[in-house]
Structure 1
Amino acid sequence: MAYTLTKAERETIITFNEASADAVLYTASPIMMRRMDKLCETAPENYREHTSRREYVDGEYISKVYSFPKELIMLRPRKRVLSEEQKQAAIEQLRQNTQR
């Protein structure tokens with residue numbers, strides 16, 4: 001029988017502090033584990049899995065811990081959503097600028 005976590009239990013937590021150069025990522029999300037495993041494979045100089053901190057049930061990993069330089073953490077604002085009027089105004093302004 002496969003052990004499954006609920007959606008609420010499949011969390012990902014990133015921790016870091018000002019004293020350390022690295023961030024630590026704990027995840028119980030299979031999607032995030034696959035992403036981080038791929039990063040560990042393609043960029044081992046930056047991403048490391050802490051194999052001693054894996055948790056598994058019935059031969060299946062339910063959580064893993066990774067570390068990476070904290071400068072690789074990126075926070076981005078949401079994409080700007082424009083109304084139709086704003087889109088048309090931007091198009092018109094672009095046309096005027098390219099005609100100059």
Structure 2
Amino acid sequence: MEYDAIMIKAEDNVATALGDLAQSREYRVAAGDASLKIKVKEPIVFGHKFAVVDINEGEDIIKYGEVIGRATALILKGAHAHIQNIESLRGRGDLVKKGV
């Protein structure tokens with residue numbers, strides 16, 4: 001079976017597009033040993049992420065089973081997940097406790 005997007009770990013809340021995905025179409029997502037279908041809400045370009053569940057503002061973005069950032073706004077299932085609604089948590093000196 002061919003897939004249009006991939007999630008590496010079952011706990012991921014975003015998938016990565018394996019090609020350009022058109023708005024309002026349903027796509028097959030490989031999710032570890034399982035698969036699911038997600039209808040994308042907007043065009044998603046190759047290599048970009050989209051939410052596979054609703055992700056609330058402030059929630060962690062999980063890709064490859066790892067936290068890669070935090071949602072800065074509600075990201076609905078099927079919506080593009082990128083710099084417009086995710087902030088990186090890596091390399092942020094302002095998040096490091098001083099004197100610890």
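Calculating FRET efficiency 1/(1 + (r/R0)^6) of positions 64 and 80 (r between Cβ atoms, R0 = 30 Å, to 0.05) for structures 1, 2 picks out 2 as the one with the greatest value. When volume of the Cα convex hull per residue in Å³ is computed across structures 1, 2, the figure 95 traces back to 2.
Taking distance in nm of label points 7 Å out along Cα→Cβ at positions 72 and 88 for each of 1, 2, which is largest? All intermediate terms of the calculation are to be shown ahead of the outcome.
Numbers: 1: 4.7; 2: 1.3.
The maximum falls on structure 1.
Each of 1, 2 could give helix-only ellipticity at 222 nm (-39500 (n - 2.57) for each DSSP H run of 4 or more, over all residues; to 500), but the derived value 0 comes from 2.
Quick note: the coordinates plus some simple rules give every number you see, no bench work behind them. It should be emphasised that the depicted structure is a prediction, and the values quoted were computed from it without experimental measurement. Cβ atoms are built from the backbone, for glycine too; each structure is taken alone.
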